[in-house]
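J.: Some structures to go through are shown next.
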Structure 1
Amino acid sequence: MRVFVGCSTSSVVPIKYRDLACEVATMLTHNGHKLVFGGTQSGMMGKCYMTFKYEEAKTKAVLDISEVAVLDDVDVDASKVSPSTFQKRENIYISSELILILPGEVGTLAELFSIMDEKIKKHGEIPIVLFNYDNFYTPLIKFLKDMERDGFINESHLQAFDVVSDVKSLEMYINRLEKKES
């Protein structure tokens with residue numbers, strides 16, 4: 001399965017988050033999955049990429065034109081360069097069979113919301129998983145529920161993604177998806 005992993009690229013996030021990226025990436029590689037990612041080698045994303053490379057698993061970088069120099073620093077099996085961040089997110093969606101959102105910054109949230117919006121409007125089938133490690137996304141989930149309660153969004157927005165909070169739950173989630181596809 002081609003799994004997009006969206007997460008922080010900051011090198012100053014606490015080590016527990018970088019360790020999480022390695023643990024998730026190790027589980028994904030051991031189960032034969034391929035990485036779709038934003039192409040950078042820093043922060044959690046860098047840890048995820050390096051784990052895939054160490055495990056000799058397949059990787060695909062999806063970048064916008066302003067990030068193309070990153071390709072000089074990474075060894076990927078495939079890449080897709082888009083003219084804008086808007087089209088980059090579309091290419092992430094098209095390139096992936098599962099969207100996995102680990103803790104991240106504004107870019108990660110932008111990816112989450114644009115992909116959610118695409119899924120809702122196009123009645124897409126690509127699963128989106130919000131990894132709520134150490135309750136990182138609990139305030140966001142509460143905010144979305146408050147938005148629904150107040151009529152700003154509807155239930156489909158909350159149903160556009162699933163939530164897991166540990167690697168074992170993620171692995172079981174992916175196994176269930178694969179059984180459905182068989």
Structure 2
Amino acid sequence: MEKSSPSEVLIYTDGASRGNPGPGGYGVILISGKHKKELSAGYRFTTNNRMELMAVIAALEALKKNNLHVKIYTDSSYVVNTIQKGWLKDWIAKDFKGKKNKDLWLRLWNLLQQHRVEFHWVKGHAQNPYNNRCDQLATEAADHHALHIDEGYEQSASPKNCFLSHLKKYLFIK
């Protein structure tokens with residue numbers, strides 16, 4: 001595992017959902033020099049990919065300074081490939097035609113403009129203790145009883161009552 005120098009921030013992220021869609025959460029570890037901070041939050045109805053994105057967004061939003069050198073480690077090939085292969089720029093140019101999670105991708109894009117960010121893919125559920133801790137934070141957040149509303153997902157979900165039908169399945173109501 002890499003150590004952080006005083007001029008850079010290392011970020012480990014993970015997202016999880018119980019069902020896809022279903023209750024979800026994210027976990028984040030920020031490391032700068034000798035400082036380490038953990039973040040997590042849970043959502044009542046979302047997707048795994050949205051939680052992977054929310055983890056990165058929450059981490060970048062937690063940074064107190066701009067123009068930092070940031071290294072993000074995630075097990076989400078969805079996030080890494082979209083950035084590293086330039087797909088996000090294409091999606092923005094085409095106004096996300098046929099693509100999901102526009103709200104979160106645009107939010108992330110704005111945050112990426114504030115820093116020098118490198119993305120690194122790590123194998124999930126492997127020997128990386130920071131990735132494993134992020135997974136634990138994400139799943140615990142998804143299992144928490146006080147969950148946030150992922151408005152971007154619930155407002156765009158089709159049919160509109162899919163949350164209610166999911167809730168009925170989750171509660172075993174016919």
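J.: Suppose helix-only ellipticity at 222 nm (-39500 (n - 2.57) for each DSSP H run of 4 or more, over all residues; to 500) works out to -12000; of 1, 2, which structure was it derived from? Intermediate results must be reported in sequence, preceding the final value.
T.: Working: 1: -15000; 2: -12000.
It must be structure 2, since only it matches.
J.: Given a value of 21 for relative contact order in percent (Cα under 8 Å, 6 or more apart), calculated from one of 1, 2, which structure does it belong to? Intermediate results must be reported in sequence, preceding the final value.
T.: Details: 1: 21; 2: 30.
That value comes from structure 1.
J.: Then there is this: Where is mean count of other Cβ atoms within 10 Å over residues 25-32 largest, in which of 1, 2?
T.: Largest calculated value belongs to 2.
J.: Using the calculated result 12.6 for mean count of other Cβ atoms within 10 Å over residues 89-96, pick out the matching structure from 1, 2.
T.: The read-out comes from structure 2.
J.: Can you spot which of 1, 2 the value 47, 39, 36 was calculated from, given it is Cα extents along the principal axes in Å?
T.: Working: 1: 47, 39, 36; 2: 56, 37, 28.
Attributed to the structure labelled 1.
J.: Out of 1, 2, which one gives 13.8, 43 for Rg and Dmax of the Cα atoms in Å, for residues 33-128 alone as computed from the coordinates?
T.: It was calculated from structure 2.
J.: Compute distance in nm of label points 7 Å out along Cα→Cβ at positions 65 and 81 for each of 1, 2 and report the one that scores greatest. Let's see the in-between values first.
T.: Numbers: 1: 1.0; 2: 3.6.
For this comparison of distance in nm of label points 7 Å out along Cα→Cβ at positions 65 and 81, the top structure is 2.
Since every read-out is calculated from the coordinates, none of them should be taken as a lab result. Note that the structure is predicted; figures quoted are calculated from it, not measured. Cβ atoms are built from the backbone, for glycine too; each structure is taken alone.
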